[in-house]
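The next part holds the structures, each set out as structure tokens.
Taken together, the values in this text are just the output of simple stated rules run on the coordinates, not laboratory data. Owing to the predicted nature of the structure, the values given are computational and were not obtained by experimental measurement. Cβ atoms are built from the backbone, for glycine too; each structure is taken alone.
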Structure 1
Amino acid sequence: MKDRSRQPDRVHLMAHASPIVNDLKHLKFADTAEYLGFIRQNLPQPLRLTCAARLLVAEENEQRGGRRDDAARVRDLQNALDDPQTLAIVAARGGAYLSRLLPDLDFSALTKRETPLWVLGFSELTTLVNIVAGYRGGRGLYWLCPDYLGWKIRPLSAGLAAFAEFWQSLPTLLDNRQPPATRYLDLSPISGRLVSGVVEPGRVRVIGGCLSVLAAVLAGSWFRRLRPTNRWLALEDINEPPYRVDRHLAALKVAGWFDKIAGVLIGDFHGDTDDAQSEVLELLRYHLPRSRRLPIVVTRSFGHVWPMTPLPINQPLALAQRGRTVTFTGRIHRRG
């Protein structure tokens, strides 16, 4: 009989959205073994790292459906979801081809957990993070994938130091009592500017993430667990032209989300060179119900950006306003 008094100590690394091959080259790791060794060296005991190493580097082929190992990826992720010793599932990076796996996953183990299971990631991980956060035994953190640090922080030595800091800080971060002291990771509250409506300070919950990923799975029956009623909806995206953003917003409108939510948090929207946040605000005018003057807050600390502030999904946050500045603060954030 399993000892239920044992605390979860397993951190499962996945790259189900995109392989880490380019990250290995960029970070100057000789191979997957050296990469994993670096993580294990910086992950404090008693936490242990697990992964399916071959899935981290599996090749993608756009002409052949992206990948041909979906069944193996489902088994790998299902094992981590079902294991009561899994403390966290961490996505090494974003990418594609993850959303199609979700209907084959069983999340029922999250209803029986005695200690929470965390999922960390952003972009393509939007749906997984939100689904897990919709269960009593799940926690979602919409935040950077650790390999992202190696690309965003210069020089490379600093990027590697930030990559190490992510793993060193992970247990304290997930302890959810006292944010860790960090040099590279930005654990500030989400801060933005009120551009429309009236904010009601107090306790709120936020759901959402990457708009195009979110809109693609609205029809899923399990996605109703997000319960948008009285939640703030956070939206961001990258390389989506205005006409596609309009389609995604229309999907949310048709699904009735804009009639239920308490407010909208608009994060970064940009392409290779252009800033599209203002275009998104204009498009929102055509989708938000005229009978409701929903508060809209814009921020640069949420999205495909650096620095990227962690956004706890579907967890209590303190909403405060000072002038036009609005902040969303949770236990995971360091207060100034």
Structure 2
Amino acid sequence: MDYPARLEAILKPSHQGDLIALDLFAGCGGLALGFEAAGFKTIGYEKAADACATYRANLNHPCHEVTLGTETVLPECDVLIGGPPCQPFSVGGHQLGLNDSRDGFPTFIAAVDRLRPKLFLFENVRGMLYSNRKYFDEILQVLAGFGYTISFKLLNALDYGVPQKRERLIVVGHEDPFQFPSTTTRKVTAGEALLDLAFSIPPESRFLTPSMDQYVANYERASKCIRPRDLHLDQPARTLTCRNLAGATGDMHRVRLPDGRRRRLLVREAARLQSFPDWFEFRGGEISQYTQIGNAVPPLMAWHIARAVRQQLGNEVTELPFIDGVENLQPELAL
């Protein structure tokens, strides 16, 4: 069974989730897709119209288009999840933390305080552990004051079957220490994910011009890049971001075709590298779609986390069906 087929088999949204998960700052639904595939009923909250439209088009439960604040009224839930805006903590950002107006943590903390879910979980960039560590510790101290045991860990999507090197900080609050999901032993390459897509030339293809090729060459020379930053099909992809998907920069993701031409990564290719199944359709213009993908939590990693959450709450995890002669996709075909 190839990679796209495995995503199809695993990432199927549930129609009747038995646990309710509120998804704050939901984006296009990458985190929610993993939770729905693990049997949760998700309710999303997101201010970006295109991301909301994508969420509604692909998941079985609602997404409210709203700018969240500390006073936003939310329903009761079993689990509170989300990705509070991370710009203040990006290693490449200004490191303003609490003083940044884009900070979503007061809203998330207020929701935990009011709702007191059985478990809460948020994800964010690794930068929270570095220049803004003091602010991160303050967040954890407040959340622990509500009676939760806080667990956190830096996870790499590559270790959960996603064909991309992508680190995300996962923080969980529960009455007991959280048992993070075990990593998989097999790493998936970009070539395994893209298959024939990598050599296709659809009408929407955009090729690097000679001037762009020169810009890239200068960028790689200045940055002392040992190996060109094209997408190497024999390896997992480097991290997908909004900037390197949509921006015409030296760092942009690009595919080198057999004839030597290079083209920008297609939306569907980017989605596969983020572990979105091919049936998942993105709404909005091309730049908006790239932005949604670059901001998303890889659904496959989210699925592993969601299953660990179910087990943490004492809920049975529904096993996957017998697929391609490998029960539950274990071990060599596990994602």
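A few notes on this one:
- Distance in nm of label points 7 Å out along Cα→Cβ at positions 174 and 198 - highest-scoring structure of 1, 2: 1
- Source structure (of 1, 2) for FRET efficiency 1/(1 + (r/R0)^6) of positions 182 and 294 (r between Cβ atoms, R0 = 35 Å, to 0.05), computed value 0.80: 2
- Between structures 1, 2, the calculation of Rg/Rh (Cα atoms, Kirkwood Rh), for residues 134-245 alone yields its largest number for 2.
- Which of 1, 2 leads on FRET efficiency 1/(1 + (r/R0)^6) of positions 22 and 142 (r between Cβ atoms, R0 = 25 Å, to 0.05), largest value: 2
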